[in-house]
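Read-outs: derived from the displayed coordinates by stated rules, not from any lab. Not measured: the values here are computed from a predicted model. Cβ atoms are built from the backbone, for glycine too; each structure is taken alone.
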Structure 1
Amino acid sequence: MLRAQLRAALLMVAVLTVVCGGAYPLLVTGVGQAFFGHQANGSRVELDGRLAGSDLLGRRFDGAGYFALRPSAAGDGYDAEASSASNLGPSSPKLIHQVERRAIEYREREGLPAGAPVPADAVTASGSGLDPGISVRNARLQAPRVARVRGLPLAEVERLIREHTEGQELGFLGEPYVNATLLNLDLAGDR
């Protein structure tokens, strides 16, 4: 009796190892590669034939001629190896001070009057600290600065914003957003 139970147990271990450890992962990988190859391979972005990151991750661009992404709590900012949130709650004096300081800096950078409303995503970090998306309103407020610094017509910058605007997830979840990483790569002429 013990021998029969041991044999059955070992057979189940072998069968489940083959199915769960081999066949299922191969099936999922195959389906992912066949139907979602770009996403399954990390949504890679290449510059000059070299890997430059992912269109799912924010990438810092220095200079006034680029769109500013959300503040990042990941390491020194947009460090994929240090992805994290600040873990500061809405009543945290430290967070309140950060948001107030960022709002002042945003208004100054974008030439807005003191006290003008600032998009929430311009002054708060995302949960991962690596989000490439900014609100459409945030992008539109930055467009005049980017156009002026780059010497481009505002209509051209607004067209690029529209091209990089993603709709709601599943057509109804969340708000449309602009992938600022891809937008900045197009502005740099690197894609």
Structure 2
Amino acid sequence: MTNLPAGTVTFVFSDIEGSTALLKVLGDRYGDVLSGHRRLMRDCFIPRGGVEIDTQGDAFFVAFPTAPGALRAVEAILAGLLGGPIALRMGLHTGTPFVAEEGYVGVDLHRGARICAAGHGGQVLVSAPVHEAVRESLEGEVSLRSLGAWRFQGLSEAMELFQVDAADLISDFPQLRAATPAK
């Protein structure tokens, strides 16, 4: 793959929670809703430096050259989804993956994917490296709230996670999925 951000990059993983149930509810309209979602995602991440790495079904994997650019794209996506039927979970992680001929390789991809999978629809989770990179540039009513350290299957080190909190966003969620609190 060419034109991939190299060095320290921020990954954004997203997934629609309950997409099969949403398909049943929306019926024939689901295709239009999904197309609109994909358009919104691209309209939000491309101007902020995001490069689409992969999309499968309703999930996206995007790389950004900066964590602030990634967070601004996420804020725009969330604003675009307000009042709609989609409950999107997102996970952000900053790291230094290896860029191979076919794309990114390394544990940072696994970290980002696990962070996304731990969230609930409407929840955005970020790793400590993202928090560190964006905390000075947070704007408006957006804040990052620590959820403590969590362990994920297949990863040896616990990771401190933060939840993106902002006006108009749900802020109370059940315990994270697919993760256990670090002791």
Structure 3
Amino acid sequence: MKSPGPILLVLVVSVPGFRLPAQTVEFAGESINVRIHDSTCELEGVYTFRNSGPSPADRAIFYPLLRTGDLPYPDSVAVMDDVTGDRMHFEPAREGILFHLEVRPERPRRIRIWYRQQTPARRFEYILTTTRSWGKPLDRAEFHIQIPESLRLLSCSPPCDTREQVDRVTVYHVLKRNFMPVSNLAITWKRRTR
């Protein structure tokens, strides 16, 4: 039996006169729109990033996508610059996607991510708790859940603040400020019986 190769251990030590560069890219806010279609959901999110440093900063962004027994990996994903509309390259990974983002100090950068996911159990979950890894709350987070009149919302967490009727669709709204999530956005629904 072949012995395993060496294990590489990386140790960060303090060396006088040497400092690791401070992280200057911040995740500042998100606006999420979820469209429910019985056994599929589409999510479109606009994410705002800021650079608090003096020069442009490049950051690798891992965007998690929940994958469970009743939520398969999304069948379609797109990443775009929200201002120019240009598509951005990303690498799919088992639990999400990875892309690089350059943020200049003089203006925030907004990225639009869209994906479609099968929801055979009529349940959808969007990962919020990874916001904690940024080390600060979001200035603003808003969620809009659109559900057609043929379906009925059973639960939404966090709870919805308001709702409105737009044509034959009910739109539920959640607005949070200075938001550090402790759980994910979770939605369940069912078909209406006539």
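Things worth noting here:
- helix-only ellipticity at 222 nm (-39500 (n - 2.57) for each DSSP H run of 4 or more, over all residues; to 500) from the coordinates reads 0; which among 1, 2, 3: 3
- Entry that produces 1.9 once distance in nm of label points 7 Å out along Cα→Cβ at positions 37 and 77 is calculated, selected from 1, 2, 3: 3
- Identity of the structure behind 19.6 (criterion: Kirkwood radius over Cα pairs in Å, calculated), options 1, 2, 3: 1
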